Structure I
Amino acid sequence: MRPSNAISFRASDARVAQEAQAELTARFGQSTPEEADVIVALGGDGFMLETLKEMQPLEKPVYGMNRGTVGFLMNEYRDDDLPHRLAEAEEAVIHPLHMRAEDGAGDIHEGLAINEVSLLREGPQAAKLRISIDGIPRMEELVCDGAMLATPAGSTAYNYSAHGPILPIGSEVLALTAVAPFRPRRWRGALLPRSAKVRFDVLNSAKRPVMADADGKPVRNVMWVEVRSEPSVEHRILFDPGHGLAERLIREQFV
């Protein structure tokens with residue numbers, strides 16, 4: 001990363017993030033995102049995802065400092081040597097998933113997800129899903145609380161909590177993971193090539209309604225959901241040397 005003279009600071013609504021933004025802008029100045037060499041996001045992982053999506057059209061790198069809780073996508077917060085840290089930062093490029101879904105009214109919804117696209121039951125009854133890969137039905141009926149398709153960058157988030165695998169950041173695969181599968185009871189999910197196009201059809205949606213979610217953007221009462229990787233969209237994220245995504249994904253498996 002080349003030295004950055006112009007920085008645009010963005011902060012979540014959390015008081016600690018707002019205080020950090022005020023201190024940093026007083027010390028280093030504040031540029032507009034269009035003028036900046038780098039965007040510095042102050043908050044948690046959710047705010048980082050929002051920032052990456054908002055800044056993607058500008059093709060600006062985003063460097064996060066943790067003013068939230070987990071902060072998996074963030075660097076440690078320090079305010080004394082920020083210009084040096086930005087100059088030495090390592091860049092990772094990640095590609096999101098593209099979701100296309102039809103709801104019960106026949107409306108089509110589209111969205112991008114950096115971590116995962118998930119389907120979750122909306123009512124007391126378990127969901128029933130048919131799963132097709134590249135147009136070929138692979139599972140006629142999955143009875144579950146839900147299912148998701150996760151990227152390597154998102155594999156340590158909801159996917160890992162649902163007992164899905166952690167994927168190396170450079171791998172060309174996606175994780176298909178069930179949430180509390182009932183039938184087949186012991187199905188452990190699947191690893192798919194990044195080029196795969198995954199379709200979920202909701203069976204008996206009137207009795208067993210399902211919602212779809214792309215990184216916190218829900219679509220309720222879906223009839224079907226199609227998910228694929230979107231290689232044309234790139235998100236640039238910066239990490240301190242030795243603390244990049246590849247290292248974090250490995251370290252997470254030995255906690």
Structure II
Amino acid sequence: MRAFNYHRPSSLKDAAALAAKQAEAKYLAGGQSLVQAMKLRLSAPSDLVDLNAIGDLKALKADGSGVTIGAMVRHAEVAASSAVQKAIPALAALAGTIGDRQVRHMGTIGGSLANNDPAADYPAAVLGLGATIVTNAGKHEADKFFKGLFETALKPNEIITQVVFPVPKRAAYMKFKNPASRFAIVGVFVADFGGNVRVAVTGAGPCAFRQADMEKALAAKFAPESVANIKVKADGLNNDLHASPEYRAHLVTVMAKRAVEAALK
């Protein structure tokens with residue numbers, strides 16, 4: 001790890017101002033990805049702007065109309081929230097499958113989305129539920145947020161403040177996980193809003209994406225058999241030591257079918 005300057009502002013305004021002064025500054029949320037990259041010298045920021053002292057980023061509320069999660073809310077908090085469990089059970093369940101206990105008690109939704117790891121779980125929920133990512137500079141629709149491998153619509157020094165999720169009629173998330181890291185080799189989030197169905201896939205491609213053929217089939221009939229025979233193209237899917245593009249394509253169909261089955265229970 002290379003030397004860096006450390007800052008711990010207590011307000012969003014101060015955090016943005018500190019980052020703006022340094023061309024190589026980075027925001028520190030849970031640090032589950034950034035700190036590891038720094039240890040490997042894959043990332044060498046001149047300054048770290050720690051967001052953990054900013055209370056405004058830690059709010060969590062849920063009711064019948066929606067769920068709002070502050071950017072610095074830990075995965076474990078979302079998983080344990082009775083309000084989230086009642087409003088969007090699938091979202092709480094997803095949070096409970098992220099990494100291990102240590103990761104869940106340190107990692108944050110804002111950090112996960114800003115990092116946009118191709119195998120992260122939260123992007124599937126954000127895209128599958130059509131959430132809104134709120135920042136200190138405005139709002140981003142889920143469909144326009146994930147741009148590519150570790151790339152988002154965030155502008156330099158823009159800070160995620162909260163994520164707003166609408167409540168679906170029913171939803172579920174299923175993933176085929178890496179047994180060591182618990183990252184999604186392929187994960188599928190299915191959400192039914194009463195005729196409007198969204199199917200989001202993570203782990204399979206450079207970033208989370210929607211599966212239009214499955215959405216159309218499930219809108220006509222929300223049942224496992226509606227997606228069971230849909231063949232996903234392997235072109236452009238990830239290829240690594242964990243799975244080939246062809247296997248990932250196969251897993252998308254398998255996980256989508258399981259997600260629909262879970263949503264119907």
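Computing volume of the Cα convex hull per residue in Å³ for each of I, II, which one ends up highest? Could you put the intermediate results ahead of the total?
Working: I: 133; II: 118.
Looking at the calculated values, the largest one is I.
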Of the structures I, II, the one that -9000 was derived from, the read-out being helix-only ellipticity at 222 nm (-39500 (n - 2.57) for each DSSP H run of 4 or more, over all residues; to 500): II
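Out of I, II, which structure matches 21.0 when mean count of other Cβ atoms within 10 Å over residues 86-93 is calculated?
Working: I: 15.5; II: 21.0.
Working through the options, I get structure II.
Where is mean count of other Cβ atoms within 10 Å over residues 62-69 largest, in which of I, II?
I
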Please compute relative contact order in percent (Cα under 8 Å, 6 or more apart) for structures I, II and give me the label with the greatest value. I
Quick one: distance in nm of label points 7 Å out along Cα→Cβ at positions 110 and 166 came out at 2.5 when computed from one of I, II, so which one is it? II
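Any read-out appearing in this document is the output of simple, stated calculations on the displayed coordinates, not a laboratory observation. Remember, predicted model here, so these are calculated numbers, not experimental data. Cβ atoms are built from the backbone, for glycine too; each structure is taken alone.
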